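**Student:** Once you scroll down, you'll see the structures, which are given as structure tokens.
Derivation of every value follows stated rules applied to the coordinates shown; laboratory data play no part. Source: prediction; values computed, not measured.
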Structure P
Amino acid sequence: MKCARVLIVGLVIGAFLALPEVATACPSCYGAPDSPMTAGMNMAILSLLGVTGVVLLAIAAFIVYLWRRAAMLNRRFSNMLN
């Protein structure tokens, strides 16, 4: 199993050495700031950050909601017992 893995890694490295244009970076990684691909990549990153932020905020809001509701019910039941 380990021998097969070493062979596959060797073949991939050999392919990259034989075909260097396959291993070159995309324009956004390579450093072309005015490329449309770079602008698209930046917007994709911002979109993913936005979605992640909204989901985390929703989870935090739900936790605060549960915390307040538990505190309200605790006060209501403690007043009923006294």
Structure Q
Amino acid sequence: MRLDKYLKVSRLIKRRTIANQACENKRVTINGKEAKPSAKVAIDDVIAITFGNKVSTVRVIEVAEHVKKDSAKELYEII
């Protein structure tokens, strides 16, 4: 699955266009490397997102195309 879509489906970022912009502005990394919006996300990848001065780091547990709002947090674990 594409990184921008995963960020939206998992609700780490609210909208896919915002996820695209975050990736293009080099605010998102996968396993320590800067990631483009089209980067592939796999299970056990570590994603770090920079929001201002705060960095949120999560480990991918599951990759799913469609997820209901209340079960979106089951896709990742916060590190």
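**Student:** Can you say which of P, Q returns 27.1, 83 when Rg and Dmax of the Cα atoms in Å is computed? Please list the in-between numbers first.
**Tutor:** On the way: P: 27.1, 83; Q: 11.1, 31.
Traced to structure P.
**Student:** Tell me which of P, Q gives -28500 when you compute helix-only ellipticity at 222 nm (-39500 (n - 2.57) for each DSSP H run of 4 or more, over all residues; to 500).
**Tutor:** Numbers: P: -28500; Q: -5500.
Of the options listed, only P reproduces it.
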